[in-house]
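Down below are the structures I want you to see.
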Structure P
Amino acid sequence: MDVLSRAIGKGYRGLDRFRGMLDNRSIEVLMEEELERHIKQGKKKILYIGTRYDYEKKNMGLSFEHYNFFYTLLNMDLSLIYFVSDRLKQRFGLEKMSKILREAVYYYQPDVLFYCHYHDWISHDVIKEISEELPTKTVIWLSDDHVNYESERAVWELFNLVVTTEKNGYERRIREGFNNVFLSQWGYNHFIYRKLNLPKKYDVCFVGRCYGERENFVETLRKKGINVAAFGQGWREGGRVTQSDLIKIFNQSKIILNISFAWTDERVFCVKGRDFESVGCGSLLLTKDTREIAEYLTSGKEIVTYQDMDDATEKIKYYLANEGEREEIAQRGYERVLREHTYEKRFSDIFEYALKM
């Protein structure tokens, strides 16, 4: 079987890679023609590396990083060079993609290279060269640090600054003598998630995939007489929720339910972007009572938290019956996330810290 036949057999990704193999443009031309540039004269330059598509698949929609990270950076008072890693990897392969990145850093001389880590895609030698030899500050944003601390060590140790949302990961690095670490947190993109003052259509909504404890939690609430509208893959209400539908659902809900936990060897409750996105749409958030969420939003004042199923049931019924109190808490939460928990605020703090190093 020849190369073209193998590429056709692998579908559009194989064809993209085949075209990339035949592409005889020089590296500097690829850098000039394949990267997206949003230049504002006299502004700090950020070279952002992130994926455009969810799980690298167009049919899955735009990725979380694209909606929240890219669109926030695009709206900030910065010059932005967008290095779309999933598209470049699929088209040109890892080696050529890394060469394009190296060329871009030498050419554009960004103040900060900001990498939203998804897979170990970029050549370690290239990152090491940029971090150690060039003025550009390299910053990596880690997701799921509680799971991947050791498995991703070979990557994050290469960067000038490691950003984690996990306090344990932050403190562990400090104990190990790795001082170039910054504790941040998920937030929300207030340029997209916003309060629309729509009529409230749903008593309680939950948005997320249907599996395990999530399904049990929602179904138990329904059996207790609470009308929960659940959206996402696996629920009877339908499949994947678009961003426009998500924003509308949040705005139309009296209470937004968050069931937030991640799995390692045991259940770990984490702060997630959903905690801020929902509040940023102006509705009341009901989420699990944890030490972590209490550091960012105050229960009973800006959000409402629950201890267990019975507590969640009682509080849902109370706040459905007390509209004035519910809306006052929602408004205070909205004002606080807009003031303190946007990605614009998160990134401004990170870049300021990195540039002072």
Structure Q
Amino acid sequence: MKHYFLIIFVIFLLAYSTVSAQEYLDVTPDYKAKFPDDLYYKKDYRIQWWYFTGHLFDEKGREFGYELTFFAVGVQKRHYSSKFGVNTIYISHFAISDVKEKKFYFKEKADSGAYNFAGAKTTELKVWIKQNALEGTIEQMHLKASEKHMAIDLELTPQKPLVLNGGNGYSRKSEESAMFASIYFSYTSLKTSGTLKVGDEVFDVNGKSWFDREISAGALGKKQSGWDWFAIQLDDAREIMLYIMRNKDGSIDRFSSGTFVDRNGSYKHLTLDDFSVKALDRYTSKKTDATYPSRWEIRIFSENLALTVNSLMDDQEVLATFSTGNYYWEGTCTVKGSAKGRAYVELTGY
């Protein structure tokens, strides 16, 4: 089994480095988003994902954070007579943060789709990797994921229209080339209810989720080391997404950007000049020795917002050893300052 996942990782790397450019489409600024079609699997693009994070509470106020992601990575386009031929690798990451007990649970899955153990539909919203699944419509989504000591079964209903990040959904990620980009849109506020399991306990939960959908042609630019991503949901029904691309020399790529969503669902693009993010504290992982920011001062100048984002738990580090071969920090956080709320933060390349 261990060798199987190592093979999966090698194929994942090949998808980033050696696939012929002619086999898959580039993401270009003239792309016109189409709904609901762009929620579905887009087989002509090399890398894509469906990304959910959320903040859930049981009837007594016990708090949990969750992350459930689905990746589809194109390896090649080829017809096989055998069911074991590999064209696409499907990957899922699933995590729960138990805030009360300060426990973090994580499991990963990877599969080539042989025998229908994993797959994604091009004509409906349906993605699955073994016991982890997303299905539904543009009006309502259903998430399921299960492992021995953790599980979720959730219904998600959008409270606002879809948000097109970047320039009408085209989100450039690098100064090096316009080809380092993604088609990127979000549901920033989804009413969420269902059940959550940690250990031997099952909880009825309610709360709020965030959904990101990205369709991409490649990985980081050569000068880049990673990114900091913030999904901020304020109690007054405003939301903020910030995407900070970090360079290896310590600078910030000028195509780092964000989106501000107002209470009524209207939204506007934020350039790097429209906001600031300053790390106020740091945490060093005992698992990897990586040092991550753990508290931030965030300012959105046009909205007169000055926020402090603070992780609810230090240990929310993901070790994706057997699927994507990397590690990153992704966790639930509090938001205080001129407005209050919750946030999910992802930190890679530390």
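Readers should treat all values here as calculations from the given coordinates under stated rules, not as data from a laboratory. Computed from a predicted structure; not experimentally measured. Cβ atoms are built from the backbone, for glycine too; each structure is taken alone.
Below, the figures for the structure above:
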| quantity | calculated |
| --- | --- |
| At a computed 66, 52, 43 (Cα extents along the principal axes in Å), which of P, Q | P |
| Origin of the value 33, 27, 25, where Cα extents along the principal axes in Å, for residues 72-143 alone was derived from one of P, Q | P |
| If helix-only ellipticity at 222 nm (-39500 (n - 2.57) for each DSSP H run of 4 or more, over all residues; to 500) is computed and equals -13000, the structure in P, Q | P |
| Origin of the derived value 2.8 (distance in nm of label points 7 Å out along Cα→Cβ at positions 136 and 168; candidates P, Q) | Q |
